[in-house]
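Chemist: Presented below are the structures under discussion, each in the form of C-alpha cells.
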Structure I
Amino acid sequence: MIQSLGKLTPTPGTPLRATTNLPGTPEHPRLAVHGVMFQALPTNVGRVYIGTPTLNRTTFVGLYAILAVPAGPALPTFSTALTLAPNAINVADFWVDVDTGGDGVLVTVLVA
C-alpha cells in the first residue's frame with residue numbers, strides 16, 4: 001500500500017525528520033517500510049537535501065541526495081527501496097533540509 005506522509009517544509013539549516021507529520025511520541029517512532037520517495041515541491045526556488053540526522057548542506061556530510069530546483073514539468077525525486085527485505089527501511093532515519101524558506105518535499109512510502 002502506498003501512503004503519503006505529507007509535505008515537509010523545514011526552516012533552512014534546521015533539518016526535519018521525515019516522520020515529523022506522524023502522530024506519536026516526540027522521538028518519532030520507527031516507521032518500517034519497503035520504500036520511500038521524496039519529491040520536490042513544484043514551487044521550490046532552492047535545493048532540497050535528504051540525509052542522516054547529521055546532514056550538513058554546506059559540507060555535504062551525511063547527505064544521501066540533493067534535489068535540484070524544479071524546471072519544467074518534471075519534479076526532482078529521491079527514492080530508495082529494499083523490496084527483498086520487507087520493512088527494512090526506517091523512514092525516521094531520513095532528514096530533510098532546504099536552502100530557501102518555504103521550500104520542501106512530499107514524502108511517500110510503500111508499506112506492506
Structure II
Amino acid sequence: MIISNLVMVTIIGINMVLKMAIIALITWIGYDTVSEQMTKITNGVFIALFFNTGILLVLTNANLTDISENLGSAFSGTYYDYSVNWYAGVGSILVSTMNLNAFMPPIFEGIANF
C-alpha cells in the first residue's frame with residue numbers, strides 16, 4: 001500500500017513538472033496566434049502525460065521475454081499478461097493516479113485563488 005501510494009505521488013509530481021516545463025517551453029518559443037500556442041501546449045501536455053502516466057507504468061511492469069530476447073532484456077517485469085495480480089498491483093495504481101490527476105487542476109485553481 002505504501003509503495004503504490006509512493007508510485008502514485010511520484011507519477012503525479014513528474015506530471016506536474018512535465019506540464020510546467022512544456023507550458024514554459026512553448027510559451028518561450030511563441031506562436032503567431034494564441035489559439036496556435038494553446039493547441040501546441042494542449043498536444044504537448046497530453047502526449048507527455050499519456051506516456052508518463054500510462055505507457056511507462058505498464059511497460060515497466062511488463063515481462064516481454066516471450067515476445068523477443070531484446071524486448072525481454074529491456075522489459076523484464078513481473079507480469080506476463082493481464083491477470084488478477086496485475087489488476088491488483090499495476091491497475092490499481094494506474095486508476096488511482098488517473099483519479100487524482102482528474103481532480104488536481106480544480107484543487108490547484110482553488111489554492112491559487114485563495
Structure III
Amino acid sequence: MNEHEHILDIYGSISIKTGEMLDAARKSDWNRLIALEHDCRALIETLKRTDAGVDTGARFVQRKIAFIRKLLADDAEIRKFTEPWMSQLEAYLGSARREHRLQRAYETDHGG
C-alpha cells in the first residue's frame with residue numbers, strides 16, 4: 001500500500017466512524033457516541049501525523065475532498081442531535097449547582 005492509499009484508508013475509517021456517530025446520535029445513544037468520538041479523535045491524530053507533507057496529485061486531492069465533505073456533513077447532522085441534549089444537560093447541571101449552593105448557604109446560616 002502506498003502512502004496515498006494509506007492516508008485515504010484513514011479518511012475512510014474516519015468516515016465510517018462519523019457515520020456510526022451519527023447513528024448513535026439519532027438513537028440518543030450518548031455513551032456510544034462518546035466512545036466513537038474518542039475512536040474518531042485517535043484516527044484524526046494518526047491522520048495528522050501521516051498526512052503532513054505528502055506529495056499530492058489531483059485524483060488524491062479529489063478523493064480527500066470528498067471524504068472531508070462527508071465528514072463535515074456528518075458533523076453538522078450530529079450537531080442537530082447533540083446540541084439540544086447538551087442544552088438539557090447544561091440546564092440540569094446549572095439547576096444542580098444552584099441547589100447545591102442553596103444547601104451550602106442554608107447549612108452555613110443555620111450552623112450545619
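Nothing in this text is a laboratory measurement; each read-out follows from the coordinates by a stated rule. None of the values given here were measured: they were computed from a predicted structure. Cβ atoms are built from the backbone, for glycine too; each structure is taken alone.
Chemist: To which of I, II, III does the computed value -23000 (helix-only ellipticity at 222 nm (-39500 (n - 2.57) for each DSSP H run of 4 or more, over all residues; to 500)) belong? Could the numbers behind the result be given before it?
Modeler: Numbers: I: 0; II: -23000; III: -32000.
Derived from II, not from the others.
Chemist: Thinking only about Rg/Rh (Cα atoms, Kirkwood Rh), which of I, II, III has the largest value? Please list the in-between numbers first.
Modeler: Working: I: 0.95; II: 1.08; III: 1.27.
Result for Rg/Rh (Cα atoms, Kirkwood Rh) over I, II, III: largest is III.
Chemist: Suppose you compute relative contact order in percent (Cα under 8 Å, 6 or more apart) for every structure in I, II, III: which one lands on 48?
Modeler: For relative contact order in percent (Cα under 8 Å, 6 or more apart), the value 48 is produced by structure I.
Chemist: Just checking, which of I, II, III has the largest value of FRET efficiency 1/(1 + (r/R0)^6) of positions 55 and 103 (r between Cβ atoms, R0 = 25 Å, to 0.05)?
Modeler: Details: I: 0.95; II: 0.70; III: 0.00.
Result for FRET efficiency 1/(1 + (r/R0)^6) of positions 55 and 103 (r between Cβ atoms, R0 = 25 Å, to 0.05) over I, II, III: largest is I.
Chemist: Given that FRET efficiency 1/(1 + (r/R0)^6) of positions 23 and 95 (r between Cβ atoms, R0 = 30 Å, to 0.05), derived from a single structure, equals 0.95, which label among I, II, III identifies that structure? Numbers along the way, then the final one.
Modeler: Working: I: 0.95; II: 0.70; III: 0.50.
Label of the source structure: I.
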